[in-house]
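> Below, each structure is written out as structure tokens.
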Structure I
Amino acid sequence: MPRPEDRDATAAPEDTVGDLQSFALALRRTQGELNRLVHGFAQAQGLHPTDVQALAVVLDSPEPLTPGRLREHLGLTSGAVTACLDRLEKAGHIRRTRESTDRRVVHIRYEDGARAAARRYFMPLAEAADRAREQFDPAELSAALRFLNTLNDELGALRVPRR
């Protein structure tokens, strides 16, 4: 029988693996650590943390993003999104372009130089994730990734009240 001092301190006890409370606690802790890093980046760039959330949405969007879609995703008012985009554009993180076929359509694009600055700042996060990833076998990583993608799909289906 393994001794308590031989146990991996990061491993969940077997009886809590399926416990919703354990998942909620671990997810809140992860969210808190990510928020801490995001707030640091926001402060270093002279931005609001919501601006950094907006940048992540722009970066991760599979298609050109519009202010309206950004507003829906973040659950902000139109005015708040406009102010956020104004700050991001002034700081050189994004640019707004007009659609050539319909000049009323505005697309938000991440500036390459800003992308490089974000990459430099968040490189320790990527390295930490890689170190954590190395501690799991491919089947465990596949299950963890499947869980996170499924959770994100479920969370994405939840609608925030419109402001």
Structure II
Amino acid sequence: MLNRIKAFFISDEAPEREEDAVHAAAAALLVEAARTDNTITESERERILAVTRRCFNLSEEEAQDLLSAAVFDTEGTSPYHRYVSVIMERCPPDQRLWIVEMLWEVAYADGQLNDLEASLLRRIGGLLHVSDLDRGEARKRVLARLGLPEDTGLPV
């Protein structure tokens, strides 16, 4: 799996399996969400591993490999539009909403939502053509799953 994922990040050629391209693009967006404050905390790292294992049905090793490749590829200035394009081309709307929900989980990994994270989620959600209403519902599902109050991260 690692070689297939690395192939996506290294070249502009499509991976053999469409699923690998989606996993790689989603992982890159998760890393972008975690890195909004210029660092990836241990809680964000653990959350990315957890959601990729759960949502993509990966082993611990596969999730680690995916995260490592995504971190490497997104260092410096990351063109997240590239990843959004892959997802738009290969995922139906319900799967794009699922990716937005994964992004919310990473944004709330530390139990808080900062302005940069909220802004990135709005931008990516818009680029993925996920409505404000659907993004809000995804956020509420994540808050409930994490046991956080619904007003967590909302402006006061």
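What follows draws every value from the coordinates through simple rules; no lab data is involved. A quick note: this is a predicted structure, and the numbers were derived from the prediction, not measured. Cβ atoms are built from the backbone, for glycine too; each structure is taken alone.
> One of I, II was used to compute mean count of other Cβ atoms within 10 Å over residues 53-60, and the answer was 13.4. Which one was it?
Values: I: 17.9; II: 13.4.
Derived from the structure labelled II.
> Suppose mean count of other Cβ atoms within 10 Å over residues 61-68 works out to 18.1; of I, II, which structure was it derived from?
II
> Given a computed value of 0.94 for Rg/Rh (Cα atoms, Kirkwood Rh), which structure among I, II does it belong to? It would help to have the intermediate numbers written out before the result.
Details: I: 1.05; II: 0.94.
Answer by label: II.
> Thinking of I, II, which structure, once relative contact order in percent (Cα under 8 Å, 6 or more apart) is computed, gives back 25? Walk me through the intermediate numbers first.
Details: I: 18; II: 25.
This figure was derived from II.
> Further question on the same structure: I have 1.4 for distance in nm of label points 7 Å out along Cα→Cβ at positions 69 and 101, calculated from one of the structures I, II. Which structure is it? Kindly include the intermediate steps, with their values, before the conclusion.
Numbers: I: 1.4; II: 2.4.
The read-out comes from structure I.
> Identify the structure, out of I, II, from whose coordinates helix-only ellipticity at 222 nm (-39500 (n - 2.57) for each DSSP H run of 4 or more, over all residues; to 500) was calculated to give -22500.
Numbers: I: -20500; II: -22500.
Corresponding structure: II.
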